[in-house]
Structure P
Amino acid sequence: MASDLDEKVGTSDREEKPRRGRWILEWAVVLVVAIGLAIGLRTFVIQTYSIPSGSMIPTLMVGDRILVDKLSYHLHPVHRGDVVVFATPPRELAVLEVNDLVKRVIGLPGETISSGPHGEVLINGKAIHQPWLTAGARANPGPVIRRQKIPAGEIFVMGDNRGYSDDSRDYGPVDESLIVGRAVFGFWPLSRIHLL
């Protein structure tokens, strides 16, 4: 009788070891897949960024965290008014000392951009509507835009805080290949959650 019980216990221990090993293997596979998905999403689809300067005030404040869609510009072109994250143009990297910048798209490839007599932005000679600007930004438009045609494959970007923004007025149009993605959502701090 005792030997039957010993045999059952011994068999149970032997069965438990493969189950435990399989459980560890399953969780290892789940962990590897989850890490792979996270890296893939961050590399190709979506990423978060922190705002380093006041050039986009009041749309984005210093320290705000934003979600950037890295996929959409593979599906459609850049639009005027989009807030984009782009790699700092190489000639400006030493001056600005940040790897990525956040600005608003104002001019598109092939358009002629300039400043109007009251600081407004003219595209092909006509003032554009800019509902994102505050009265303060309109009153202090910052440096004038020298009349220029935006080359194919490039965009003209400006900060919403016009008087305090280093942007295409300083370093010229930005090559579209430098665009990381479109800022779609401000998620931090929680009191400032908003779509962009």
Structure Q
Amino acid sequence: MFITCLDLEGVLAPEIWLEFAAARELPELNITTRDEPDYDKLMNFRLEVLKKNNLGLKEIQETISQMELLPGAKDFLDELRSFSQVIIISDTFTQFANPLMDKLAWPTIMCNELIVGHDGMITGYRMRVHDSKLSTINALQQSMGYEAISAGDSYNDVGMIRASKGGGFLFRTTEGIKAENPDIPAIETYEELLTGIRKIMKL
């Protein structure tokens, strides 16, 4: 029994932190998991930048409310859900994801949670589990009887892609990540991704 697991940012939606960096003219936030594989290091850096600039959750949510999905993402997900169970596994946070989930017709998402003070400042974050993407894939396959197929674009997606028994894809990733993982199929379009998933599922 197959289940398809997708990253959110870079696969279905733009990178939230890049959008926020552009909106607030903070080029130091133009670093994502495509560039920095150590997620804790990356998030601690982001929180320091927010603190230094006196920016909190409200300001980031204002940017997210103006964001659109990647072109074709909703149609892609609708078609995928017509023949496969789908879970979005993301290292983003519930406080960021909800507006985007609304635009995607509320698919299942597993993500993390921000710790926010009474003043609206983000003081920390709580990961759902350690190495959440890989841990979720392992749980689906080892405890729940699924055979996972996965797709993502960043360093923090490589583990789940490699662990997926069905197979997986790098989607619109960087040349550097492609070069470091030449054995993982790298594709650029939703049509290719649908075709690849159907092929694995023998549909």
Structure R
Amino acid sequence: MKKGILITFEGGEGAGKSTQIRFVEAYFRKKKKSVILVREPGSTSIGEEIRTILLNPKNKEMSVRTELFLYLAARAQLVYERILPALKKGYVVISDRFEDSTLVYQAFAGGLPLEEVQKAAKVARGKLVPDLTFLLDVSVKEGLKRSGRDDRMEQKSLHFHHRIRKGYLTLARQNKKRFVVISTEQPKEEVSKKIKEALDHAF
């Protein structure tokens, strides 16, 4: 059984996850907790190689199913190599994206059947479910302005990004116990304050 805590951050492009992930890391370090940060896809040598393939703008011919299995392969390795061992040691693991990203990007926005994606995603993560998920919500226009649209996923159509936002908000409504939705179209300090309130309440 795991003894640690798994916290995930989700959101569309340019939602401001990096800043708030560092805030949560500092929050737990103040409480003398051991913390590791991971990102999806990545944080293992295999995962980082997969990330390069997935985000390379040259790979325009990649199908959504190929995308799905590459993301899941990276996650399976991350869970096995980094997340589960850390949780067993009692660490707080903070992940920049997790399974919700797959459901949103490949099913809600990518068009694959949601049930199929859910079944495949479960194979990659096993029984592991985040204890808490922060969904940082930002309008598509503002998010893409912040992101710079450099990688293959950021360069997808506006319609695609609108479906991403809608998909995330749908998942949050369906999983109210796990999700905390915070708009990042307000000062970073206000976002951090709301995150702290949620953490104080949960832990």
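Coordinate-derived values only; no laboratory data. Keep in mind it's a predicted model, so treat the numbers as computed, not measured. Cβ atoms are built from the backbone, for glycine too; each structure is taken alone.
Matching task: -13000 is the computed value of helix-only ellipticity at 222 nm (-39500 (n - 2.57) for each DSSP H run of 4 or more, over all residues; to 500). Pick the structure from P, Q, R. Among P, Q, R, the structure yielding -13000 for helix-only ellipticity at 222 nm (-39500 (n - 2.57) for each DSSP H run of 4 or more, over all residues; to 500) is Q. A value of 20.6 was computed for mean count of other Cβ atoms within 10 Å over residues 74-81; which of P, Q, R is the source structure? Clearly, the read-out refers to R. Hey, semi-axes √(5λ) of the Cα gyration tensor in Å derived from one of P, Q, R reads 29, 17, 17; which structure? Of the options listed, only Q reproduces it.
For which of P, Q, R does distance in nm of label points 7 Å out along Cα→Cβ at positions 26 and 50, calculated from the coordinates, equal 4.0? Derived from the structure labelled P.
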